[in-house]
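J.: I've put the structures underneath this note.
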Structure I
Amino acid sequence: MSMENNQSRTVYDDDIVKKFIYAALIWGAAAFAVGLLAATQLAYWQANFNLEWLTFSRIRPLHTNAAIFAFGGNAIFAGIYHSSQRLLKTRLYSDSLSSIHFWGWQLIILAALITLPLGFSQSKEYAELEWPIDIAITVIWVIFAINFFGTIAVRRVKHLYVALWFYIATILTVAVLHVVNSIEIPVSYLQSYPVYAGVQDALVQWWYGHNAVAFFLTTPFLGLMYYYIPKAANRPIYSYRLSIVHFWSLVFIYIWAGPHHLLNSALPDWAQTLGMVFSIMLWAPSWGGMINGLLTLRGAWHKVRTDPIIKFLAVAVTFYGMSTFEGPLLSIKSVNSLAHYTDWIIGHVHGGTLGWNGFLTFGMIYYLVPKLWNTKLYSQRLANNHFWIGFFGILIYYISMWASGITQGLMWQSIDANGQLAYPDFVETVIKIVPLYYARAIGGSLFLIGFILMLINMWKTISLAPKGQDEQQVDMSNITMDEVAGTGHRKLESLGAVFTVLVFIAILVGSIIEIVPTLAIHKYLPDANKVRPYTPLEQAGRDIYVKEGCYTCHSQMIRKLDFDVIRYGEASKLEESMYDRPFQWGSKRTGPDLARVGGKYPDMWHYRHMIDPREITPKSIMPAYPWLDNKKLDYQILRRKLSVMKRLGVPYDDETVANADIIAEKESLELFNALLEQDPSLENIKDTQIIALISYLQSLGKK
């Protein structure tokens with residue numbers, strides 16, 4: 001910590017803020033470009049290029065991780081490190097920890113960039129990264145936490161401003177979410193199996209997944225909103241009391257809402273209802289925050305026509321309000337039955353991420369860069385152009401996906417006068433929405449073009465900055481540690497440790513009540529209801545299915561809805577996935593559900609379908625997987641895989657584990673010979689991955 005004049009002046013560490021801004025801009029360009037590629041692949045399947053590492057199913061998780069943790073994460077860290085120093089009137093606790101945090105986070109992103117396209121994935125949304133990277137995330141997050149809470153400990157003002165409350169909630173909750181959801185046992189250097197299975201894994205994953213949105217894409221950005229909107233508008237926050245209600249109700253309620261991702265599924269009804277009720281309750285605190293943000297801007301509305309920063313911030317808060325209205329709406333079971341698994345959810349998510357997170361980040365960076373580099377923004381015109389191009393890009397994206405999702409949902413539900421499906425062939429529902437996929441790609445292109453204008457503007461602004469500028473200093477001579485007296489919440493805001501403990505308790509209550517009752521749920525199933533575990537070859541095929549990211553387009557969960565049952569068969573039961581690590585219930589149906597696909601088609605159908613989907617379904621938009629019939633299957637590792645599964649409670653006997661490779665080779669040879677009889681030209685596919693994948697697909701719904 002740098003001090004001058006007997007500690008009367010503090011030099012802030014703005015170098016670390018600049019680094020995180022640079023990283024957010026660089027990774028943002030990558031995330032948006034990969035997202036545009038993924039959108040293009042759905043509109044034009046040839047954009048998969050028949051390349052193993054470039055298929056939609058591998059690119060999509062790369063896009064989500066880059067957008068959330070690379071772009072969003074670096075933006076959060078930049079804003080937190082910048083605002084916390086000003087709010088606490090002190091330099092960050094440790095320059096070394098700041099540097100380790102920055103470079104460690106960039107290495108984690110680089111690891112994701114390499115491993116996800118190569119197929120090293122746990123296939124759990126927003127938590128796809130494998131166990132060594134999970135450990136690295138934990139270490140870097142702890143370093144971030146030590147640096148942040150250390151800064152609070154050495155602060156020069158007692159009062160913790162509202163933005164800091166949201167930062168505290170973010171750091172605590174993300175740590176809990178990540179650690180609990182990432183408990184897994186390694187199988188190899190880049191593969192592991194989660195300790196949870198089936199319904200347990202589904203509940204823990206969506207407790208994590210929904211709250212990753214809540215506590216990585218909502219609470220930290222609300223903290224940034226509470227700091228940067230008053231700064232940009234040059235006005236105090238509208239209501240101190242409303243900020244208190246907003247914070248505590250949001251932090252307590254949000255953690256319960258995860259099960260709304262699993263409505264009408266095999267999850268116990270009590271958990272579904274609990275998730276739905278708390279999701280609806282989220283309307284109030286969320287809109288309280290939106291109102292607080294917008295009314296803070298009320299004295300700056302005259303700047304909307306001329307100041308791009310105010311434009312971005314105002315629209316960001318508006319999108320936050322829209323998303324937090326739509327989210328609870330989609331959590332109502334009847335609405336969810338129409339929307340779930342459709343593109344409506346994709347539109348909802350991107351309305352929040354592009355409009356709320358994206359525009360708030362852009363507004364923050366437009367505000368910060370001129371101040372940090374002690375210069376003026378290069379071009380207001382470029383910034384305004386960025387706003388309008390990006391804004392219309394979001395609208396086109398959202399409206400196209402909203403229309404696509406409702407079209408899908410209504411077509412799936414449509415039943416004719418004879419009680420039969422009006423659209424029995426799933427591909428009919430896909431063909432209908434392809435034009436809307438092109439519209440989405442156009443919207444994504446506009447958003448990316450706007451962002452490129454921002455990159456040009458930032459580069460020009462920074463290049464005009466004066467050289468050798470001094471770091472910003474703050475005069476501490478009139479600031480004392482006893483400035484806050486007060487009672488009630490005002491007093492609590494001066495007790496950093498007590499405040500932190502109360503936040504921890506608030507997020508822990510809902511987590512325990514939701515998760516703990518399901519951890520032993522499979523133990524109480526009658527033996528007659530339990531299914532057999534996967535054979536060694538089926539398990540090998542399942543791992544290939546997971547590696548290829550098939551969950552991005554296919555679900556394995558037939559809901560308790562008439563039209564789902566008519567289309568796919570009997571509704572899924574919780575015991576049917578009791579040995580599934582990770583679970584594969586899915587969250588999107590670009591292709592049909594596969595829960596009962598076993599035995600529905602012959603082996604040769606599956607082979608042809610994977611190698612060239614158009615040979616089976618002429619208008620399919622599914623990528624081809626030609627490498628599966630020449631990549632050899634690793635039989636030896638199956639002993640280790642089944643050994644880990646047995647440790648996790650899967651009832652394999654010792655003989656099966658010890659001879660897993662031999663059993664799998666025998667299974668594979670039988671399936672290969674059956675295919676060879678039908679087509680002698682397939683002599684080269686012996687012992688290849690396609691054989692194992694077919695074995696797995698043929699087991700679904702037959703155990």
Structure II
Amino acid sequence: MATHLFSEIEYLKGVGKARGEKYRKLGINSPYELIYHIPRTYLDFRAYVPVAQAKINEYNVLKLTVYKKMPPQRIRGGLVICKAAATDGMDDILIVVYNNVFGFQSLKENETYYMYGKVSGNFLRREISAPVFISAAEKVLIQPVYPLTQGLSVNMVRTNMKQALELMRADPFETLPGAVMEKYDLCPLMTALENIHFPESEEASEAARQRLAFDELLKLQLGMSLMKSRSRRSTAYKMDSSISAAPFTEGLPFELTDDQKKAVSEVISDLCRDVPMNRLLQGDVGSGKTAVAAAACYFTAKNGAQAALMAPTEILASQHYRTLSEFLEPFGVKVCLLTGSLTAKKKAVIREQILSGEIDVIVGTHAIIQKDVEYRALGLVITDEQHRFGVAQRAALAEKGDSPHKLVMSATPIPRTLALIIYGDLDISAITQLPKGRKPVQTYAVTGKLRHRAFGFVKARLDEGRQAYVVCPMIEDSESDLFAVKSYAENAAKGDLKGYSTALLHGRMRAAEKEKVMKSFRDGEIQVLICTTVVEVGVDVPNAAVMVIENAERFGLSQLHQLRGRVGRGQYESSCILITDNTSEDCVKRMKIMSSTSDGFKISEEDLKMRGPGDFFGSAQHGLPPLKIADIACNMELMNKAQNCARELLEADPQLNSPENRALKMDVMRLFNKDIIG
């Protein structure tokens with residue numbers, strides 16, 4: 001395999017220390033990683049027009065010969081403007097370049113170029129601003145446009161990309177066995193990499209994208225499967241199937257749904273095997289996952305082992321603690337809460353009780369995976385909203401015991417096909433029914449013109465004794481977003497919500513502050529909670545019966561559904577009002593879906609169709625290696641092919657040790673960081 005490809009990025013000609021740092025900002029450390037820096041889009045220089053036909057104030061491709069370059073002019077603030085006169089043989093045009101003397105220097109008089117840029121001016125005098133250009137002698141006329149960082153230009157990246165591809169061409173290698181390429185009709189790796197950057201045609205570009213997206217999904221599948229098989233070593237906590245969970249499930253003040261009963265049975269059956277359970281418990285908002293988790297904790301405690309539940313926030317950890325205490329304490333199962341905001345003295349007492357085995361169930365934030373927390377016999381590890389932790393933290397908690405059983409809970413319904421990709425290392429239990437008595441939340445989408453009326457509706461519910469949420473988007477976690485949320489809360493308290501008790505809750509607040517506000521809201525001291533998406537997951541206030549979501553277009557469907565799940569948790573009729581002034585076709589469609597169904601799995605299917613797998617999870621990607629190409633190009637058919645291929649390869653060669661699979665295994669290990677696969 002080409003060793004120079006894996007050298008430092010500075011190995012490439014022209015990449016000194018400064019440019020190397022710029023590449024590292026983009027996560028590119030070697031020529032090989034540069035090759036996998038996929039174009040954002042392409043410029044097609046074949047479709048050029050004469051200057052006379054260029055559309056004014058729009059981007060055009062022109063074929064121009066430079067005939068006169070003017071000296072650079074320095075103006076206020078150190079800005080440098082460079083100008084050159086050019087012609088297409090019939091009409092003249094002025095080329096204007098701002099603050100890029102280096103780029104301007106590469107334009108030569110009497111040379112012809114294809115240029116892409118914004119054309120301005122009028123019928124008599126035209127100019128093209130800051131054009132992207134290539135020499136007319138260039139054979140490849142479909143050129144890549146890359147994600148950049150300050151100090152890196154498209155031309156620099158293109159030049160370095162050609163050098164990196166040259167290194168690979170000098171010593172080409174293939175990661176897929178020939179039989180796989182033939183079966184799934186895939187082009188060779190070298191062909192794919194050349195045509196993803198410098199495609200000969202649209203067809204060649206599409207074939208390259210298919211091959212690379214397939215590679216990415218296949219590596220993801222293989223990595224997950226290898227992790228799964230690694231976790232199949234024996235557990236020290238094989239539990240006794242003759243112990244019954246019936247006293248607990250039958251002693252609850254409500255009857256479990258059929259889905260809950262099935263999930264409890266699957267979990268207990270896994271706990272009695274001699275390999276660790278690795279199960280995902282998927283269920284819509286309010287479907288009763290915690291009751292299933294409580295049954296698993298009860299069964300574990302009755303088997304003489306401890307259970308730990310890790311939640312992503314202190315608010316959520318406190319809520320789980322309250323719920324599990326209510327469920328389990330009557331049965332003699334002792335539960336504790338361990339979070340970062342406890343005093344050192346309290347933490348020390350709890351740590352002692354955990355080590356002595358006095359406590360059966362430990363609930364907390366990532367505080368429960370700290371080095372100083374030791375367990376007497378950790379038999380079951382439960383993580384809530386696992387994608388907020390990622391694979392590494394999940395592994396850190398599991399390492400606290402001797403190969404304990406693992407249960408992952410997620411309130412983000414994911415289409416099954418995608419769940420198999422994202423949670424390839426887990427078995428799946430799904431709760432699709434809502435508990436008896438849960439009423440669907442009535443959802444209405446309105447424009448800002450009806451805001452006053454919407455708040456009239458909210459006040460009518462408050463006057464009946466109910467409580468309300470008002471959610472404002474704070475997408476960027478920026479100062480300007482925070483300022484907007486604070487001023488909105490102040491204005492609402494003086495305006496539409498005057499006379500009612502309100503409070504603000506946002507992610508920048510300290511944990512203790514958040515907990516104080518949530519407690520006041522839970523206790524009914526606050527009538528309206530004005531908040532950001534900090535309430536998205538798990539907060540449970542049965543008296544809250546109405547929610548208003550401002551700028552609803554700024555949220556994905558699944559996120560809107562998560563937010564909506566905060567109301568309708570008690571016996572009251574509940575409503576959700578989505579306010580948006582965005583009338584785009586996409587937004588109208590999303591609002592219609594939200595108003596017409598409360599089925600989280602159906603909503604997630606629609607969300608996936610509309611946004612594609614890349615955006616579906618936002619930037620977190622569930623802690624898995626990020627998808628670069630499959631984000632854009634992959635579809636369900638390709639996912640299924642990759643799953644089938646991974647299964648076939650592992651059936652024939654479980655550890656991918658045969659010579660034809662060695663390059664593929666190296667790639668998988670590189671993607672997942674070597675330590676995940678052993």
Structure III
Amino acid sequence: MDRRQFLKAGSFLTASAATLGLTGCFGSGGGGSEPERSYTFPQGVASGDPQPASLVLWTRLGDAVADTPVTIEIATSQSFASILHSVTVTAQAQWDYTVRHKVTALQPGTTYYYRFRAGSSVSQVGRSKTAPAAGTPVSQLKFAFISCQDWSVNHWAAFDELLQQDLDFVVHLGDYIYETVGAAFQTGKVESRHSQIKLPDGIKRSDGATYANTLADYRTLYKTYRSDSRLQALHAAFPIIAVWDDHEFSDDAWQDRQNYATGEDAAKVTSRRRDANQAWFEYMPADVSLDAANPSFQNIQIYRQFSFGNLATLVMTDQRLYRADHVIPELGAGSEIGSRYFVPKSTLAAVEGQKMSAASGSLDPVSILGSTQRQWWKDQMSAANTTWKLWGNEVSLLRMQVDGTQAVAGLMVQGLIAANAGLAALQNQLMNALVADLTTAAAAVPSASKATQAPAPSYAGTKALFANLGISNAAFDAGIKPQLDAALPAAQFFDVFLLNADQWDGYNAERKALMKHLKDNAIGNVVALTGDIHAFFAGSVMDDYDAASPLPVMVDLVTAGISSNSFYSYFESVVDSSASFGKTKPLIYTEQNGVRTNTFNSTLTTFNPWLKVANTDAQGYALVTLTPAKLSCAFHTLKTLSAGVAPAQPATRSTTQLEVVAGSPSVTVLP
């Protein structure tokens with residue numbers, strides 16, 4: 001064989017060079033089936049990881065009972081009048097009869113069509129497109145970024161809508177599958193065309209949900225998800241660039257640890273993590289390798305880099321396989337409240353500092369990326385010679401905090417003004433007095449009682465202010481104090497909290513180190529494409545959110561989930577079900593005549609001025625048009641499910657148009 005004709009069969013990613021017009025049979029295993037037998041392609045076809053000279057093509061052979069030859073054909077026209085390249089590989093039982101083949105020596109910036117043949121059967125035709133050659137002037141790229149497509153929740157009408165776009169590629173930021181089925185949040189609110197998934201070996205949790213635990217379980221999830229014709233069509237239409245987040249393995253996972261119960265992550269579940277790795281590897285058209293002989297859970301590397309002419313570099317990271325445990329472990333906090341969610345900012349900073357000090361200043365004990373990937377990220381950002389540097393980033397970089405004392409004082413002031421409009425002129429003075437009074441009272445509550453005991457303010461400062469209005473202390477105590485006391489939550493709330501420490505807020509030191517690298521090296525036009533949090537956010541990422549005058553360094557654009565329940569819905573359930581947080585309901589929603597109004601958006605923007613967009617109750621996707629002068633992004637918020645049926649097209653209910661101008665790490669919301 002000509003040595004230019006190459007094949008890489010290790011780790012089940014085969015490859016061949018298209019320019020040679022190669023036709024041959026490659027891959028281990030023999031053709032164990034009759035040549036003219038018919039087969040199906042039940043999960044459709046897919047392509048991914050577009051480089052200037054290569055694409056990865058994917059399918060899965062149905063009805064196979066032994067290793068089976070599959071021929072891949074590539075053409076530059078949908079009619080396949082002239083076949084550019086044909087190669088035969090083997091769909092192997094050990095990889096669930098999936099095929100992943102990398103075609104090299106393709107032309108840059110070119111649209112290709114591909115199909116698969118097995119026996120007498122031919123798959124549907126897929127379309128893909130290579131990236132422009134490095135350094136080539138590129139006037140525009142158009143792509144979508146998506147995440148969080150829970151089969152068991154809401155609907156997938158977004159995929160039909162995306163098919164109407166002329167996209168160069170689609171970025172998938174993870175939560176492609178959800179490892180849990182039958183959870184309370186997955187029951188009853190899903191389109192009827194999505195039946196309930198049954199896992200062959202799943203483990204039942206105490207709350208009745210079942211989670212994937214074996215390779216067969218994870219394969220079942222991918223096969224089921226890819227049985228949906230809309231997701232199949234999306235894969236057939238555009239190349240996908242994908243990474244995982246947590247649910248491809250386990251909720252809020254780190255390394256090979258699962259987090260369903262307090263303290264559960266003390267034990268390794270290496271075989272489960274490896275099974276999750278393999279299933280993702282089998283079903284994603286990604287140019288990565290998996291070492292099945294490596295007994296470690298880190299037997300795969302999915303972080304990788306793409307470039308698109310002189311316009312954009314795209315760096316895709318892995319924020320689960322190498323991350324350290326949450327800075328405040330659940331075992332120490334007693335629950336996920338105070339460790340993963342609603343974490344006191346000062347406590348987290350202190351523990352983070354202690355862990356780094358014990359490690360001689362190393363970031364590794366408080367890292368999302370891990371040392372090797374962190375250095376790789378820095379190197380990629382420094383070496384990028386394109387106008388834009390895009391970061392496929394699973395969890396948000398934007399600070400999301402709430403000052404509980406300020407928030408409660410604000411609710412009290414609103415209540416006082418509602419009862420007496422004349423107090424509006426004293427709003428700022430009332431706010432300052434109440435903050436001082438509440439801070440003093442909360443500090444007096446013993447630490448052991450803060451979770452259940454409300455503070456008992458004397459309201460000395462507030463009384464003095466009312467005394468100037470001619471209201472005596474006795475009148476205040478009789479008429480105003482009861483109203484204020486009724487709004488008091490437990491003393492633990494009177495602090496500054498980070499809402500979600502599973503994202504970059506919980507790994508602040510490493511975030512600051514990454515931003516310092518960008519700032520010190522004058523690396524501009526960096527934009528993160530983010531998912532995970534089931535909400536739309538946009539804003540500047542600061543060099544140090546806790547500085548007196550934080551400086552913007554880059555931009556983070558966060559898309560809502562395709563179908564997963566919203567960020568707002570989680571906090572709504574907390575304030576509805578928790579006695580500790582019940583008094584804070586007005587920070588999440590108000591209710592009148594049975595109709596709830598979302599106040600969570602304004603709560604977040606009040607305490608996080610860098611947030612230019614905060615839409616916490618949405619499903620949807622993001623579309624980006626990129627030019628040398630600007631990045632234009634449209635957040636598409638979808639219509640809701642109705643009587644078990646996805647909305648008719650167009651599925652978009654509203655759009656938010658954003659713009660990031662080259663040279664400025666800021667977001668403008670367009671009218």
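J.: Could you tell me which structure in I, II, III was used to calculate helix-only ellipticity at 222 nm (-39500 (n - 2.57) for each DSSP H run of 4 or more, over all residues; to 500) as -19500?
T.: Source structure: I.
J.: I would also like to ask the following. With Cα Rg over 2.2 N^0.38 Å coming out at 0.99, pick the structure among I, II, III it was computed from.
T.: Values: I: 0.99; II: 1.13; III: 1.04.
Traced to structure I.
FYI, it's all coordinate maths here, none of it is from the lab. Given the structure is predicted, the values throughout are model-derived calculations rather than measurements.
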